[in-house]
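The next part holds the structures, each set out as structure tokens.
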Structure I
Amino acid sequence: MTQRDEHRALYLTYLKYCNDHDVDGMATFYKSTMKVNEVPMDRAAVAAQFPTLFSAFPDWHWEVRNLVVDGDYIAGHFTVTGTHRGAFQGIEATGRLVTISEFTFYRLEDGKFA
């Protein structure tokens with residue numbers, strides 16, 4: 001298996017944890033400190049962003065549209081869907097299906113997102 005194949009497989013495994021809403025499992029892919037939007041965050045702070053999202057959108061799901069691996073970098077383009085079933089950022093549940101296009105860029109260091 002090439003490094004690119006390994007990195008792709010690593011990311012797809014991570015995405016399975018994401019779609020299973022397994023926050024503890026997701027956190028195992030993060031370095032102790034990683035950058036999110038160029039801001040250093042510790043593993044727990046990164047993971048803590050997700051329970052509120054998953055509570056408000058219990059069917060939140062990432063579907064890969066494009067996944068590009070270049071060395072230690074992974075770029076993903078996703079269609080993300082979820083039904084607004086609980087309060088989120090001050091907005092009460094609407095019951096509406098939300099669909100967004102998301103782009104994410106990761107850097108790997110020692111097999112973890114850095």
Structure II
Amino acid sequence: MSTYLFHAVQTPATLAKLLEAPEDRGAAIDPIFKSLDGELLGYWYTLGGAEVYVLFELPDDTTTTGILTRVTSSGAFASTTCTRLMTVPEMLTAIGGSGTTAYRAPGQAA
């Protein structure tokens with residue numbers, strides 16, 4: 001199971017709909033995550049209510065990409081981003097997996 005942090009900026013039209021008919025969007029989307037064998041871990045708004053952060057777990061990147069494509073194409077958000085979060089053990093494995101592989105930064109001598 002992987003953990004993801006989703007960030008979105010709601011359109012003015014979406015925010016107006018929430019003002020007209022307030023609802024708990026976390027509760028509304030929780031069943032989606034459950035149907036994908038995942039879990040909604042949290043749902044937050046920033047000051048002003050236009051920005052949304054959603055923390056969730058889903059089985060893999062393919063499943064996540066599928067649902068995020070649907071969310072992004074809904075038109076409810078002006079912009080969306082999603083970051084796959086890595087645990088400390090995952091990062092340590094990744095660092096160890098790079099071994100002694102050399103990397104030359106742009107502009108450095110070969």
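A value of 4.5 for mean projected area of the Cα convex hull in nm², for residues 11-74 alone, calculated from one of I, II, originates in structure II. Which structure, out of I, II, was relative contact order in percent (Cα under 8 Å, 6 or more apart) derived from, given a value of 24? Value 24 for relative contact order in percent (Cα under 8 Å, 6 or more apart) corresponds to I out of I, II. Quick check on the output: 2.0 is distance in nm of label points 7 Å out along Cα→Cβ at positions 67 and 83, derived from one of I, II. Which one produced it? Considering all the candidates, the number was obtained from II. Computing P(r) over Cα pairs in 10 Å bins from 0, in percent across structures I, II gives 14, 42, 35, 9, 1 for structure I. Can you spot which of I, II the value -8000 was calculated from, given it is helix-only ellipticity at 222 nm (-39500 (n - 2.57) for each DSSP H run of 4 or more, over all residues; to 500)? Source structure: I. Here mean count of other Cβ atoms within 10 Å over residues 27-34 was derived from just one of the structures I, II, and that gives 13.0; the source is II.
Quick note: the coordinates plus some simple rules give every number you see, no bench work behind them. Everything numeric in this text was worked out from a predicted model, so none of it was measured. Cβ atoms are built from the backbone, for glycine too; each structure is taken alone.
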